[in-house]
Structures are given as structure tokens and as C-alpha cells.
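Colleague: Take a look at these structures.
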Structure 1
Amino acid sequence: MISVSPEAAEIIRKQGNTVFLDLPKAIATCCFDFQESPTVRIGPPPNLDAYIVVDMDGIMVYLPRVIAGIELSIEVSSFLGFKRLIVEGWRYC
């Protein structure tokens, strides 16, 4: 399902306790389909019907229904002091 690291949970709590995973469109080629990693966005998704909601210790995480069974983790990536939420565990193909 989904897990949230303690550092990511701290950032999410400061910004309203709600995130969703925004799934980019799949890229179809002649040999295989390619799906980029979901993006973590703050707030509820625009179309709630396409998502399931998971309560992670008071943090509401909206997951696209098509990836609800995949083991993923929301982590923090830092570059030059700038922090952002990322998804770990995604397989591109």
C-alpha cells in the first residue's frame, strides 16, 4: 500500500495533513509502455472518484485506484537545502 516517512509526515502536517499522488499519463511505444513516477501534491485531488483515501496517523493520502495495491513510500528529497516530497518504490515499466 503506502507508507510515509517521519520527515515527510512532518512536512505534510505543516501544510494541511492532506496529499495526493498525481499519476502522469502512460507513454506507449512500439516495444513497451512506460509510466513515470507519481508526483506528490499537497491538498485533495481534483477528481475524488478516481482515488481511494488512506489515513496514515492523521495524514490523508489519496491514491489513484489503479496503483492502490503497489507498495510505495512518500519520502523527502533534499537538494541545496530545498526539500520536496517524492515517491519511492515506483517501477517505470
Structure 2
Amino acid sequence: MQGRIDPRDYQAQVDQANAQLGLAQVQLQSAERQLDVARVQYPAQLAEAEAQEQTVRANLAQASAAYQRQKSVDIRATSQQNIDTATA
């Protein structure tokens, strides 16, 4: 008695493996594109954040100087509005 193996099960597994391989390749290509975009965007975002930090530090220094200036002025030589603005 000689048995014959049905090749359909084997072929179904091969087809499934090929489909999974194709999906993995597409996912890899997508990840590579995202990496390319990140390599451009992230340095630009970092530079923008650093510039914003410098602006905030400059604003803080200016506000501190205005506060110190108003604080050192005789109360009769300034207005409440100037004091409020310097402390805001």
C-alpha cells in the first residue's frame, strides 16, 4: 500500500508564509520611511524648542529687570499700573 501526500496543506502553508513575508517587508519599508522623516523633523523640532527656550529666558530676564527697576523706584515716582505690569 502506497500512500500519497496531499500537497494542498503544504502549499497553503507556503502561501501563508509568503503572505506574512510580504506583509513584513511592507512594514519594514514603512518603518524606514518613518525613520527618514524623523531624521529630518526631530532636529528641526529640537532647534525650535531651543529657540523658544532662549526667548522665554530673555523674557524672564526682561521681566525681572522691570520688576527690580519698579521695586527700586520711590512709590511716589511710579504708578500702580507700572508696578502691576512689572509684577505680572
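Each value in this text was obtained by applying a stated rule to the coordinates, not by laboratory testing. Because the structure is a prediction, the values reported are computed rather than measured. Cβ atoms are built from the backbone, for glycine too; each structure is taken alone.
Colleague: Can you spot which of 1, 2 the value 10.0 was calculated from, given it is mean count of other Cβ atoms within 10 Å over residues 21-28?
Modeller: Label of the source structure: 2.
Colleague: One of 1, 2 was used to calculate helix-only ellipticity at 222 nm (-39500 (n - 2.57) for each DSSP H run of 4 or more, over all residues; to 500), giving -31000; which?
Modeller: Corresponding structure: 2.
Colleague: Between structures 1, 2, where is distance in nm of label points 7 Å out along Cα→Cβ at positions 5 and 69 highest?
Modeller: Once distance in nm of label points 7 Å out along Cα→Cβ at positions 5 and 69 is worked out for each structure, 2 has the highest.
Colleague: Here's another thing I want to ask about it. From 1, 2, which structure was mean count of other Cβ atoms within 10 Å over residues 45-52 = 12.6 calculated on?
Modeller: It must be structure 1, since only it matches.
Colleague: Further, regarding this structure: Starting from the value 13.6, 44: which structure in 1, 2 was Rg and Dmax of the Cα atoms in Å calculated from?
Modeller: Derived from 1, not from the others.
Colleague: Ranked by distance in nm of label points 7 Å out along Cα→Cβ at positions 13 and 29, which of 1, 2 sits at the highest value?
Modeller: 1
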